[in-house]
Structures are given as C-alpha cells and as structure tokens.
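The structures considered in this document are given below.
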Structure P
Amino acid sequence: MTKTKVILDTNFLIYSIKHNINIDYELQRILNVNYEIIILKCVLDELEKLKHTLKGKDKLSINILLSIINKNINNNYNIVDYSNGKYADEIIINYTLENKNKNKENNKIVICTNDKALKNKLGNLGIPIVVVKQKNYYELLGKL
C-alpha cells in the first residue's frame, strides 16, 4: 500500500509547536489516509540554524520540535536529503514535482505550509496544501 507523502516546511512546524498543535493527530484527522512525514534536509538545516539564533520561547519551540523529529525518525518521519534548488521553498517545490511525476497514480503528495507565496505556487500547480487555522487546527486546501 502506497503512503501519501506529507512534506512539512519550517514555518508550519514552528507554528504548530508554538500553538501546541499535535502534528500527528491533526494530520491523521484531516487526511485520513496512510501517510509518511517527509522533512527535507533543508528544513532540518533551517531549524538547526534557528536553534542557535533564537532565544526564549522560540528557542524552546525549536528544541521541542527537533526532539519530536529525532524521536520519530524511522517510525513515521523521514529525513530526505534533496537539494535541487537554492532556497527551501524552491527545494520543496522541485522535490514535490519530481516525486509527483514519477508515478502519478501511486504518488500522492501534500505540502504543509503557512507561507503565502509557497501556498500560491503550490495551489497553481494543483498540489494539496495543509495550513494551520485559528492557531489550533489544520485544514486541507485542495484534493488528495
């Protein structure tokens, strides 16, 4: 059985943790499919960089997030080293398009982001998007 790939971007992850949203619970609630979480290496690198530059609650959020990711690697979270692009948004789009086109029937991909520019680009490409709504739940935009 093919799993839907759910790609999380940096701001989505940070926003979820800052507002105490259970990432796994909310994804299962709205997607209701067998899925795997993909965290691209560029997103992990951004989190590591932010860990050293932020202070206070923001730094705590990053540390909690990195702990959750590390605890769930090989369970339902996968780190993918993909670097076709210069910036994280560009890398996410390139990875999505490359994987979506490999096997169209069996390769479903969803992107989780709150980034307005990225949402617009993905929406124009017909890629389903998950966003945080009202600081406490996720909503799926588009169709799986």
Structure Q
Amino acid sequence: MSAEQGTHHIELKIPSQLVFLGVPDAILMELAGDLPTDQKTLDELSTSVIEACTNAMEHGNGMEAGRFVELHFDFAPDRIQVTVLDAGPGFDFEHWTPPQDLLRERGRGITIMREFTDALEFDKAPDGRFRVRLFKSLGEGA
C-alpha cells in the first residue's frame, strides 16, 4: 500500500487464544510497510496492539476460544488507528493508575500502550462491548 492510495479499513475477528496474537501483527506490518514511517514506529504500534489483544483475550473474554476479539485497522497516509473490541465489562479506565512496580511480570500493558502510541482511548462501543482505540502518527517526527 502506498501513501497515494488513501485510506484503507480492514476488520478481523480472532479467537481468544494467544496463538493468534501474531495475526494482527502480520497484518499491521504487511499493510503499513509501505507507509512513510520507520520500523521503530511500526514496532511500537505492533507491541501496543498485541498488548490490547492480550488484555481483550484474557480479561475481556476470559480466554474462551468461542469469544472473539474484533479488530479494526484504519490506515491513512499520515496515521494508523487500530480498534480492539472484546465481550468483557472493561475496567474503570477513568481512575486507572500505573502500577508502582514496573519491573513486575504482569500489569504493564496499559503503561506500554500509553508510551508507544500517540493517543489511547478506552470506552464502551455502542453495542456494549469494551473498546480500546490506539492511534499512531506516521511520517517525519512521528
């Protein structure tokens, strides 16, 4: 996909099994590879998307293979937006605070997503599912 091609939207559903975490990563890397950005920017967004999907599988869908994580990829010449939806109740994102011990093995996903994206939003989708939206600017200075 080249920058001249404008915007593209892709939707994907994956089962809540960790083995499928490579699928969103592969889509992101393949389709964003021709956009005007560096590998570090793509790696940061990819890490954030994998974190969001992991949280959706584990916390939202309880690792039930019959419950799906839905992803929406929106590619534009100057930005990428990824939306991740799950069937869980979500969490109190308005009062969330980072963990004190960032070296512990678990609980760093939201901090990682915040650091590696330009904007991160949590809310309920109109259909009641929990939604995470990740935004990353591309190009120079991204």
Structure R
Amino acid sequence: MTEETVNIRLVYVPKAEIADYWDVAGPLIELAQRRYSHEYGLENVREALDDGRAILWMIQVDGEFMAAMTTTEDKQPRRKTLLIELLGGKHADIWAEKALHELARVGRAAGYDAIETKARLGWMRLAKKHNFRPKHVAYEMDLT
C-alpha cells in the first residue's frame, strides 16, 4: 500500500459528534497522549474536546481510520497559529503528506498564519519532509 494507491481523507469531527467517533479516536489519540501522561490523562483530552477547547480530526485511509489528531489555536496580536496538540495512529508514511496538506489548506481558509506542533524527536524527519522547521527548543526543569 502506497500513498498514491489509497484514498486519504482528513475528517473534521464536529463537537456534537465526538462521542460517535470516540471508540475509534480514543485509542489512537492515546498513542500520542501517553507521552504526556505526567501532565494529563486521556479523560482530560476528551474533556477539552467536549467543551470546545480542542478540535478532533480523523485521518481515514481507504475507509479505515488510521489516525486521530487534536488541534487548538494560539491567537497573538500579530499571528494566529493552528496547534497540533496530539497526533496518534499507524502507518504515517501512507497518510501524513496528504493529511497535512489538507490541514494546511483548511488552516489557510480559516485565516491561520501557521501550523505548529511539538513532537518527539522521532518525528523530526517527517516534520522536515512536510515543511515544518524548528522554531524553538523547549527545556524542562522538573521540580517534583
């Protein structure tokens, strides 16, 4: 299976339909959320989706949901950024390019200036391939 031979769709999930998708979306989101389990749980992600602080997106490949993503936004006086908070799934090599291209199209149409994400180092190659570039480095000092 290659990207050229499949039908890839980025599906926006309206707030009212999150419950209908959660049995599939939850485990996919959890793949990414686990890295942040010291900060929040999957129930906190669901709460943010339910109260409208985050948006759920599904990535469908030939009718099968292979990934789920949550986004939020960062509005500054001079810039509006679409933030990919969590992106979890399987076979990213198949769907990433088309899904990110569609998210960029949607972001432009909605008036965003950029898409930003934080990711583990393993995503660096994929991020570069899709025109993401490092903007800053985050440092953490654990105080517990």
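Give the label, chosen from P, Q, R, of the structure having the highest value of distance in nm of label points 7 Å out along Cα→Cβ at positions 11 and 43.
Q
Say we calculate mean count of other Cβ atoms within 10 Å over residues 35-42 for every structure; which of P, Q, R gives the highest result?
P
Of the structures labelled P, Q, R, one was used to calculate helix-only ellipticity at 222 nm (-39500 (n - 2.57) for each DSSP H run of 4 or more, over all residues; to 500), giving -15000. Name it.
Attributed to the structure labelled P.
Bear in mind these aren't lab numbers, they're just calculated from the coordinates by the rules spelled out. Keep in mind that what you see is a predicted model, and the values were worked out from it rather than measured. Cβ atoms are built from the backbone, for glycine too; each structure is taken alone.
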